[in-house]
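In the part that follows, the structures are each spelled out as structure tokens.
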Structure 1
Amino acid sequence: MSGAILNRTEHEPLISVEQATRRIIKSVAPVTTESISLDHAHGRILREQIFADRDQPAFNRATMDGIAINHSAITKGTTKFYLQDKQSPGQAPKILSDEHCAIAITTGAPLPEGCTAVVPQEKLTFHGAAVFLHKVSEVHEYSNVHLSGSDFRKGELLLTPGCTIGAGEVGAIASAGRRSANVSAVVRVAVVITGNEIELQSESSNSFQIRDINGPIVTSVLSTIQGCEVSRVYVLDSIAALEKVIGEQLANNDVVITTGGVSKGDADFIPHVMERLDVQQLFHGVAQKPGKPLWVGLGPQGLVFGLPGNPVSVTHCLVRYVLPAIRRMQQATDTPPKYARLARDMRGLKNKIWFVPTFIETDEEAVVWADPRVPNTSGDFSSLVNTGGFIELPMGTSPIKQGTPLKLYEFGRLL
């Protein structure tokens with residue numbers, strides 16, 4: 001059966017890019033949650049609200065090394081104080097005995113009771129137990145004091161579900177007395193590279209075979225997503241082999257991605273194999289270039305993406321459709337689209353959206369410009385080298401003038 005020629009519909013209707021996006025979004029099912037240590041939470045998607053369990057700071061905190069005084073003494077003309085004690089970080093607040101006294105203090109220490117300002121070291125002169133103030137006019141009430149609750153109050157909402165946990169978010173969670181957080185569970189992704197023509201060795205002795213490019217592209221891109229576990233397998237263009245391998249991946253993964261085998265050739269078996277495996281087809285064919293034969297379906301565990309076999313198509317479909325779907329599975333907060341101005345006049349395509357690789361530059365006025373690099377074909381992976389992403393040229397052959405803002409998909413921003 002591996003050599004069977006299947007009956008195919010020659011003119012399946014193409015859907016629009018927006019229709020494809022909506023169908024994918026509608027079919028996304030969120031992954032479950034898991035608790036993870038903050039030590040390993042960077043990049044993961046938060047799935048709970050985080051509230052402050054106390055004021056921040058929890059006490060009036062010195063922000064400079066120097067002395068703590070009662071500011072009212074300055075308003076009465078006092079510039080000479082007598083050192084009473086020393087206040088260090090982690091100690092309970094000392095008590096100022098008299099407004100003519102001062103307590104030496106270090107950064108991070110709690111402000112002693114009775115003190116209302118910190119005078120920094122550089123404004124002081126010490127003579128034995130006496131200390132003299134300079135530039136008194138620069139010392140105000142609560143100078144160099146981080147006031148209790150000035151950052152946030154107890155019970156205040158600090159973080160909402162869907163945010164990507166970075167350094168600041170880890171700090172906020174830790175400040176609430178937590179050492180772990182509930183995040184989206186790991187998304188298991190299987191990458192299935194198909195084709196009899198694929199040469200797996202780094203140095204091929206068969207010039208008529210194609211070195212595997214799609215496997216490393218897809219796997220490396222997906223591996224940059226925190227909370228994404230990627231595996232990769234290879235299979236020849238045989239219905240029996242494809243059905244066995246893809247069936248195994250469907251049973252054990254949340255997302256399955258295949259490359260190749262979705263066009264109209266005699267060995268393009270993916271749509272037929274998916275039907276045999278009871279994968280519900282969402283669409284096959286999008287009015288776009290590259291990636292027109294894109295196939296997407298819904299399997300027993302989640303989405304299945306049948307990407308075309310050419311590397312530029314693979315890369316653009318991966319960024320345009322697969323990565324946003326995984327982010328939605330993780331329940332990540334949507335990010336607004338980004339735009340860039342076209343660096344030179346272009347024309348679109350009559351009946352297709354055109355994804356064009358582009359160099360990205362920002363000028364001295366902070367305007368982002370996209371300079372397109374048109375590939376020779378969708379197999380011209382060299383056209384992606386040094387590009388920062390791709391722009392989306394609207395359908396139609398009317399001129400698109402230099403300076404026109406276009407939707408931009410940045411590789412680094414999404415990956």
Structure 2
Amino acid sequence: MTDTTDQTPQPAPQAQKRNLEEVFEEHEKDRYKFNRVIQDFISSLESTNSIIKIVLNSVSESARQSGDEIANFIKTHGKIIRQEKKADTVTQEVRFSLELGKTAIAVLRKAANFSRAGKIMPRSFLVTMISHYDEFLGHLISTMLRIKPELLSASDQKFSLADISELNSIEDIRYLMIEQEVEMVLRRSHTAQFEWLEAKLGITLRKELKIWGEFVEITERRNLCAHTNAVVSRQYLNVCRQHGCEIAAKAGDVLEVSEAYLDRAFLVLFEIGVKLVQVVWRKLQPDDLLAAEHDLNEVCLELLSQDRAALAEPLLEFSVHTMKKKSNERMRLVSVINLANAYKQLGKEDDKRSLLKQEDWTAASQDFRLALAVLDTDYPTAAKIMKELGKAGIEKQHYLEWPIFKGFRESPEFLEAFEYLYGEKPGITTSAPTT
């Protein structure tokens with residue numbers, strides 16, 4: 001027989017502990033980076049948004065089926081004694097036999113539950129979205145304070161002797177201070193949270209933020225959904241009006257949360273999260289400007305690739321018109337090209353042409369000339385430049401994936417130029433798990 005016992009020398013317990021500590025430390029360092037903050041937020045927000053339509057459609061279909069079940073049950077087993085119509089609602093008084101009474105009540109209760117779920121679920125999704133935002137803000141503030149601990153210097157936190165006795169180092173005390181500061185900020189209103197950020201960073205965050213009023217209304221409506229069953233309060237009206245929201249509702253009204261409202265809430269939260277991280281990142285780590293620009297560009301490229309130009313547009317306008325300090329001229333022009341492509345996707349041809357005319361492209365490199373030809377739908381010129389660039393100009397995969405080439409990829413000019421360069425027809429190679 002062969003001894004199958006693992007003969008690999010095992011590290012000493014102390015070495016194992018040290019390795020685990022190193023792994024944890026590396027994980028913590030990676031977590032508290034600005035690109036990780038926005039990645040985690042987008043992932044959470046997208047995950048919830050992806051199931052909203054599925055769940056709401058399922059609830060709606062179940063409610064419809066339940067309604068049909070009631071109608072059939074009444075037709076088969078009931079006798080309508082009285083019927084009353086008010087507005088769009090028809091109320092019926094129906095008599096059932098004693099034997100079927102309990103069944104009738106169960107059928108009616110089932111329908112009522114589905115009807116109520118149709119109102120509760122959208123409100124629950126709104127609460128969940130704001131929970132993602134709150135988690136994001138806590139992550140962002142923790143990252144800020146870890147990168148710039150001096151931001152804690154003005155803190156008036158107090159610690160008990162018991163708190164300090166449980167800590168092993170000054171670093172532990174600092175992390176405790178960060179934790180308590182984050183908890184303190186998150187207990188404030190969403191408008192007060194922005195005031196805290198502005199005071200800490202010494203900058204104005206809301207001046208050019210067009211969606212600020214919508215953001216306030218969304219967060220206040222979340223409070224109503226969580227605490228008053230969506231019944232409008234005077235506080236909701238006062239806060240919204242203080243921040244420029246036009247509210248048609250009055251105190252005592254019940255606010256609905258429609259699927260369209262959730263779509264808009266998603267867009268507003270996505271936009272405000274990305275913009276907030278970019279401003280804070282560039283303020284606290286100015287030497288990391290190129291990385292911040294690259295991260296914003298990647299987010300926008302992904303949105304354009306998914307045909308979500310309506311969401312990419314305000315982020316790219318923010319990049320081009322608001323965040324004017326760039327690491328280099330090429331990055332600035334990349335933002336301009338991507339914004340022009342967003343305008344093209346949205347059918348805003350006048351905005352696209354106006355934007356591009358503001359730039360002097362005479363000294364631009366060939367890859368920018370290719371982009372301009374594609375944006376102008378001048379595919380013969382684009383194919384000519386593509387051949388001139390050769391294989392070294394733009395990577396093969398970029399021709400197949402970059403959103404700017406989407407329409408161009410479907411043209412005979414592109415197909416001919418691609419085969420000329422690579423000796424094959426364009427196609428995507430990927431891998432997928434099999435069972």
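From which structure (1, 2) was helix-only ellipticity at 222 nm (-39500 (n - 2.57) for each DSSP H run of 4 or more, over all residues; to 500) calculated, if the value obtained is -5000? The value was obtained from structure 1.
Could you figure out which one of 1, 2 the value 17 for relative contact order in percent (Cα under 8 Å, 6 or more apart) was computed from?
On the way: 1: 17; 2: 11.
Answer by label: 1.
Looking at mean count of other Cβ atoms within 10 Å over residues 242-249, point out which structure of 1, 2 has the largest value. Could you put the intermediate results ahead of the total?
On the way: 1: 19.4; 2: 12.4.
With respect to mean count of other Cβ atoms within 10 Å over residues 242-249, the highest-scoring structure among 1, 2 is 1.
Among 1, 2, considering only distance in nm of label points 7 Å out along Cα→Cβ at positions 266 and 330, which has the greatest calculated value? Structure 1 comes out on top. Looking at structures 1, 2, which one was FRET efficiency 1/(1 + (r/R0)^6) of positions 122 and 146 (r between Cβ atoms, R0 = 30 Å, to 0.05) calculated from, given that it came out as 0.95? The read-out comes from structure 1.
When FRET efficiency 1/(1 + (r/R0)^6) of positions 114 and 250 (r between Cβ atoms, R0 = 41 Å, to 0.05) is computed for each of 1, 2, which one produces 0.05?
Numbers: 1: 0.05; 2: 0.90.
It must be structure 1, since only it matches.
Looking across 1, 2, the calculation of Cα Rg over 2.2 N^0.38 Å that yields 1.31 traces back to 2.
Each reported figure results from applying straightforward, stated rules to the coordinates on display, with no laboratory input. Quantities reported herein were computed from a predicted structural model and do not represent experimental measurements. Cβ atoms are built from the backbone, for glycine too; each structure is taken alone.
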